[in-house]
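Next up: some structures, all given as structure tokens.
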Structure P
């Protein structure tokens with residue numbers, strides 16, 4: 001049934017006057033059945049999407065061309081979407097109610113009470129799919145205030161409203177515990193709102209749960225109902241389950257544990273596919289850039305930034321620019337590492353509002369930019385206190401010789417072993433040329449470094465981090481991949497990085 005046929009049928013109905021002041025009740029009932037059938041037939045041709053169904057509803061209601069018929073059609077559509085059982089379609093009911101009944105454009109038909117319509121809208125309009133989740137500031141059993149908005153650090157957050165004595169809750173909660181603990185959903189947390197004002201019951205309930213099962217759960221309550229959570233989240237019964245993403249958008253509502261599990265599975269699969277597509281695009285884009293020309297780099301990235309940052313949803317921007325930055329940051333090509341600074345300083349750090357994880361542009365990226373600059377050729381080598389094989393503190397990078405070759409290694413790394421063997425063969429010649437060699441065993445201790453030095457018959461210093469200080473090496477030096485080599489001059493400036501021995505010999509000749 002297409003829209004023209006539907007409109008024709010409805011207009012014919014009006015002309016016959018069968019909807020106004022009819023004396024034949026059976027005829028009116030028959031007509032209603034036919035109208036209902038035509039509405040259903042027409043809706044079956046429309047994509048199941050709130051925007052499409054709202055527009056289709058407008059066309060059907062307008063076809064009535066009289067208050068009685070239009071009111072009946074609007075009422076039928078309101079009830080269809082209100083009780084569809086399809087997540088998200090309640091927004092169409094809210095749309096129809098607000099546009100036609102609550103605005104007094106139409107009078108609700110028999111069987112629909114305006115106050116009931118208003119109640120439905122008030123309890124649903126704040127928490128529809130795609131909306132920003134209303135914030136709730138509630139109290140934990142220990143008296144600490146917790147904000148829902150500030151708790152959305154995970155990829156997804158389950159917002160649960162429950163009562164410990166609710167029969168359905170007793171069935172659903174064990175399943176939710178399984179979903180939050182035993183599934184493959186990374187970054188899933190639960191913000192659990194206890195709906196009963198007796199908080200002692202909440203404390204007793206939590207005490208009965210295995211501690212390891214609720215590590216990623218936050219339990220809160222609002223005994224005074226000051227947050228108005230029943231109205232904001234349609235909590236007229238329990239359990240009520242919502243799913244919220246880390247940007248604060250509602251992705252699921254009126255869920256059961258099984259429908260939540262199904263929704264999460266689809267969302268994570270979609271996220272994975274989206275991430276893979278963004279990564280492939282970013283990788284292809286990187287390969288088209290001339291990294292020998294910094295002006296060309298900035299121009300190319302600027303064009304990409306303009307296109308992606310203009311979108312209202314910044315998810316593609318975040319995916320593409322984090323991939324590009326980290327791909328360049330960890331590249332073995334020095335020009336690409338230098339380009340990572342441009343990407344960070346011009347297109348990531350200045351735009352903290354584009355990022356859900358605020359620490360990424362504000363803390364982590366700036367720290368990596370600082371590290372990149374400190375490790376560039378021409379920069380002063382960043383000194384750092386370490387331990388020699390005797391446990392004595394040594395300042396790495398201080399008191400340099402004519403040339404100082406520093407290489408970061410791992411005693412269990414096969415490539416590092418090969419590099420060490422070459423150094424051992426070249427050791428005498430390098431010493432004659434004024435080259436001092438220092439190895440840094442990045443994951444070692446003085447004892448393990450000493451054993452390594454003896455076992456490999458190494459003639460030069462082997463240093464290791466201070467106790468519990470391994471992380472500082474990765475914060476200061478580009479040591480994600482070893483061996484990582486640097487050559488310093490007498491003043492401690494970096495003159496070469498990750499060089500082969502032919503390059504080294506050419507520099508020190």
Structure Q
């Protein structure tokens with residue numbers, strides 16, 4: 001890839017080249033371009049999340065310049081990412097200088113994909129030594145480990161940079177690296193501190209405002225997340241990443257209608273590779289509004305427009321569609337999609353629970369009980385409490401309140417420490433059964449765990465009436481947070 005900064009894309013020189021290229025594509029003609037220009041065009045398309053156009057620019061470059069190293073590297077990375085290892089290895093043979101810097105980086109990345117860490121690290125060590133362990137080479141290597149999600153090795157190379165005296169206070173480059181590191185590996189509190197420090201120096205950086213907002217979102221600090229994203233949108237009200245973050249903030253606040261409006265506007269300008277994310281979020285928002293027919297429309301668009309999706313993506317969308325059919329009381333159609341998920345991953349405990357719920361809707365409770373037991377048998381021991389809670393919720397949402405209580409009691413027996421979600425679910429189940437006597441102790445406990453003020457002197461069962469709506473609201477809130 002080209003190392004030019006994004007600021008280059010705003011310069012008239014690049015804009016003229018891009019306009020010339022896009023005119024050629026639109027008019028179905030052929031024009032000569034330097035390989036470097038076509039790689040820059042591909043980089044530009046990647047920067048706006050348009051992988052399809054980036055691929056076409058590189059393919060055109062290889063038609064004009066079949067042995068250009070940068071174009072070959074770009075194509076090899078793409079093929080490897082798609083799992084086409086043989087095609088990638090064949091293209092590697094066309095590279096004229098196998099010891100060129102970027103080629104060595106590529107070799108190391110391919111080794112990491114094959115989990116050959118020692119061999120990859122050897123290449124990086126040799127690269128660092130050849131460039132006298134300059135800040136640039138150390139950062140490039142650290143970025144590679146961040147991009148490939150290798151925390152342990154990323155930390156090692158960041159420490160190498162620190163050992164040379166670079167830190168958050170004296171190096172903007174290191175600070176930017178640290179921001180990326182914290183976002184990639186979930187160190188959101190430290191990431192927020194680094195983004196704030198960067199914004200003191202560059203208060204008009206949309207990238208840093210967006211990054212800061214993501215850190216706050218991940219810490220469930222919606223107030224600060226919104227504040228950060230409003231600064232970003234004040235700089236550029238049409239910035240797509242900022243608008244996506246804003247819409248997600250609205251979803252987290254249960255303001256689904258406004259979130260849908262933003263996502264629909266984004267669809268008008270969104271590049272193809274990003275549309276599936278937006279389709280999913282619109283579908284989820286409609287689901288939370290109980291507009292399941294509308295949700296299905298967007299899930300089906302996602303399915304239709306991306307026929308070559310990965311098995312993981314297929315599982316996600318099939319599960320969403322099955323959930324819609326479940327909520328629409330159309331279990332036969334839902335079962336078709338959940339069976340498709342289980343064809344991909346027969347040990348998917350969540351999908352097995354979904355299938356159990358669909359069988360409950362068909363009146364096949366014995367089958368559903370067998371499926372619940374099957375899901376638990378596949379569940380790792382450290383996730384058993386969450387799986388039991390999921391089963392209890394499934395029974396609640398299918399109005400099997402007695403079964404929901406039974407599963408909650410299993411959780412309370414196996415995990416004696418009071419669990420707010422389980423206590424509230426038990427209280428809600430008894431309330432739905434109009435069993436105030438048994439609901440009473442769980443309502444009291446739920447109020448205490450949620451730190452909700454209540455009349456402690458009123459020990460009558462009738463006091464439950466005053467808090468039913470609040471308890472139900474807490475239950476809905478907890479399950480919405482889990483959902484996202």
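Readers should treat all values here as calculations from the given coordinates under stated rules, not as data from a laboratory. Worth saying up front: this structure is predicted, and the values here are computed from it rather than measured.
For which of P, Q does Rg and Dmax of the Cα atoms in Å, for residues 35-178 alone, calculated from the coordinates, equal 19.2, 60? Computing Rg and Dmax of the Cα atoms in Å, for residues 35-178 alone on every structure in P, Q gives 19.2, 60 only for P. Identify the structure, out of P, Q, from whose coordinates helix-only ellipticity at 222 nm (-39500 (n - 2.57) for each DSSP H run of 4 or more, over all residues; to 500) was calculated to give -24000. Comparing all candidates, it corresponds to Q.
State the single structure among P, Q that was used to calculate log10 I(q)/I(0) by the Debye sum over Cα atoms at q = 0.13 Å⁻¹, giving -1.20. Derived from the structure labelled P.
Here relative contact order in percent (Cα under 8 Å, 6 or more apart) was derived from just one of the structures P, Q, and that gives 9; the source is P. When percent of Cα pairs over 19 Å apart, for residues 227-290 alone is computed for each of P, Q, the one that comes out at 26 is Q.
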